[in-house]
Structure 1
Amino acid sequence: MIADSPISVRKVFYVLTILYLGMLAAVAPIYLEILWTLVIGAPLILLGFRDVFQKSQTVPRNFPIIGHLRYLLEEIRPELYQYFVESDTGGRPFNRLERSLVYQRSKNARDTVPFGTQQDVYEVGYEWVNHSLKPAHLDQTDLRVAV
């Protein structure tokens, strides 16, 4: 269990399997309903023995049954990261705020957030347009911009 421990997870699997089957053999003649535990127990035991005797993958071989948890977590890693680790403004190529905006607009729902922003307006490089109480008159003769 612990990395330096002499007890391996394989040995724990063997002991738990023997204890489970022994308990089942002792209790089943008295209480037949306990055999329903075989619905879950038998496939897990078969999976564990398949893990122990297969040669292609080390993780399930050394950690029967629970080794599959690694592959499950590896499979759902992007979703876990997106929903629990990533901030609303940190995603790539589109952050959570931009995705939410697209989702809301596609549903014809309200896509604005009242009372300010979630952006860091003091961050270097943040761009904005200041409001003016008395705007300057714009000369309409030449509206071209030199690039």
Structure 2
Amino acid sequence: MLAFRIAFKANKMEVLRPVIKKTLVKGVIAIAVLSLVLDVNNFFNYTIFLVVSLSMVVAYAFYKRASKYTIEDEAVVLKAPFRSAKRLRYDDIRDLGISQGVLAKMFNCGTVYLVLKHGKGAYTLVSGGSAEALKDVSDPKAVYEKISQRIEA
């Protein structure tokens, strides 16, 4: 039992999930903008539009929330719904970057990009190469620092 506790403490990992408040706000803003250009004379049709649109925004938010990012001692594991997990060892990461828009700053979330030394990532870079992303994580600067420290170790 003692050996299990020691092994468990040695393998520190942190599980992160995307913040969905920003996604919901962006969806509501998009629906509001679309509502301005729609003919809202027919209340029934407008109600159907609102119900369908809000349902799609909420469904996307829950899909996004189902993503999971795990920061382990040796790697970062990205798991998106309906996809297999992708394990990125720290020695395969060349660089890191943070992206935070206006809404992301308001909700203290952002995307941390992991630029890969080799291999194919979800994002192709203009400078060549590819990257993976931890989308809309809470406190992206702290996540950036944690990963950066593990890359340097």
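Rule-based calculations on the coordinates, nothing more; no lab input. All figures in this text were calculated on a predicted structure; none of them were measured in a lab. Cβ atoms are built from the backbone, for glycine too; each structure is taken alone.
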Work out distance in nm of label points 7 Å out along Cα→Cβ at positions 28 and 60 for each of structures 1, 2, then name the structure with the largest result. 1
Using relative contact order in percent (Cα under 8 Å, 6 or more apart), single out the structure from 1, 2 with the greatest value. 2
For Rg and Dmax of the Cα atoms in Å, the calculated result is 30.5, 100, so let me know which of 1, 2 that is. 1
Distance in nm of label points 7 Å out along Cα→Cβ at positions 12 and 44 computed as 6.2: which structure among 1, 2? 2
Calculated from one of 1, 2, distance in nm of label points 7 Å out along Cα→Cβ at positions 36 and 52 reads 2.9, and the structure in question is 1
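Out of 1, 2, which has the highest value for FRET efficiency 1/(1 + (r/R0)^6) of positions 68 and 132 (r between Cβ atoms, R0 = 35 Å, to 0.05)?
Values: 1: 0.05; 2: 1.00.
Going through 1, 2 one by one, FRET efficiency 1/(1 + (r/R0)^6) of positions 68 and 132 (r between Cβ atoms, R0 = 35 Å, to 0.05) peaks for structure 2.
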